[in-house]
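No value in this document is a laboratory result; all are computed from the given coordinates. A quick note: this is a predicted structure, and the numbers were derived from the prediction, not measured. Cβ atoms are built from the backbone, for glycine too; each structure is taken alone.
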Structure P
Amino acid sequence: MEITLNLASPETLRRRQLRHLAVGGLCLSVLLGLGNVLLYTLSQADLRSSEEQLRQQQELVQERERNLASLPHRLSPKELEHFGSRIALYNRIIQGANYSFTRLLFELERAIPPNVTLTEIRPDLGGEAVTFLGNAKSMEDLLRCIEQLKGQEAFHQVYLLNHAEEKGNTGLRFTISLKYRGDAA
């Protein structure tokens, strides 16, 4: 049988515990300090790398600016505007060539009721938007026209923009905006 006696007083035990805690805290502080030094070293390396990349980009920009300055002729803002307007015109012509006016008119013919007439069709060649101006004999005819346009698969987002009574009470003038799917089956 083995007997162990602990002759240390409670005060001595507390001092030992405090000493152990102090040593543990010191070790933790040293480890955290080493971690901070390591992070600082890594961030300095990243900073040097970023500064080198910035210097290279600045040299590249300066080289390109020198190349631009060496070009024989720069276009004036007026010439640039002229070319921009010509490009926009060519784009509208190309988009218009791809726009199916026949299909649009066919779909409109199917959707417009008898007491409604269209006086103007304004397609947006660059997009899907189409605006119609027209006349209807009554509000019921106009509402029927809108419902039939909404019912066509080729049209979506059909909105009545405005309407007003004609002078002499001969009917209604209206404006309708819609989106036309030129490729709808």
Structure Q
Amino acid sequence: MKKEQPQPAVIGASGEYLVLSHLLRLNLIAGTAPENTKDYDLIVLNKDGTTSFPIQVKTTIDKTDGWILKDKHEKIIKNLIFIFVAMKTNSKDSEIYVLNSELVANLVKQSHEIWLKLPGLNGKKHQSTSMRHLMRDYSKISGLRKIQDKEKYLNKSDIEFIDKYSDGWINEYKDRWDLLSIK
């Protein structure tokens, strides 16, 4: 019998509390942001309370390709840190990745622009939506594997982006709590 998946709100909350527990173990002052805070989920301060920054947590469960974001994540928010959590239903182990807002904004913006250049179903042009993806492997952008000649659709910068952010790029951000840089 297949195990029932938790509701999205439960998945999100579990990722936030997992990250919160890590932050507290790192001897940081951390707590949840007030309900419906627009751009972040957690607030972190250093031990003496002189430096703070917001954290947005994105959590997936049993998905291996990445995390769903929105077009608003193309905007850089000063001091915002994203923490991406990948959980598995049948395991207590989770993967946690720490990235800054600037990198996330660049990744979701450029990958969406590349996706728009690629042909969609039956060769039709993709239509822009508000959905964005932070992917573990940008060489798997929808439509990319179906085309033989990338250069027909993509410029040199696009191809360099895909090569740089292909399978394994995110591993350098796994458990990178040092990137929080609270002094």
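Each of the structures P, Q was assessed by distance in nm of label points 7 Å out along Cα→Cβ at positions 15 and 151; the largest value belongs to P. Looking at structures P, Q, which one was FRET efficiency 1/(1 + (r/R0)^6) of positions 31 and 111 (r between Cβ atoms, R0 = 35 Å, to 0.05) calculated from, given that it came out as 0.00? Comparing all candidates, it corresponds to P.
Looking at structures P, Q, which one was relative contact order in percent (Cα under 8 Å, 6 or more apart) calculated from, given that it came out as 15? Only one of P, Q returns 15 for relative contact order in percent (Cα under 8 Å, 6 or more apart), namely P. Among candidates P, Q, the computation of distance in nm of label points 7 Å out along Cα→Cβ at positions 119 and 175 that gave 1.3 used structure P. A value of -8000 for helix-only ellipticity at 222 nm (-39500 (n - 2.57) for each DSSP H run of 4 or more, over all residues; to 500), calculated from one of P, Q, originates in structure Q. Quick check on the output: 14.6 is mean count of other Cβ atoms within 10 Å over residues 23-30, derived from one of P, Q. Which one produced it? Checking each candidate, the match is Q. When Rg/Rh (Cα atoms, Kirkwood Rh) is calculated for each of structures P, Q, structure P gives the greatest result.
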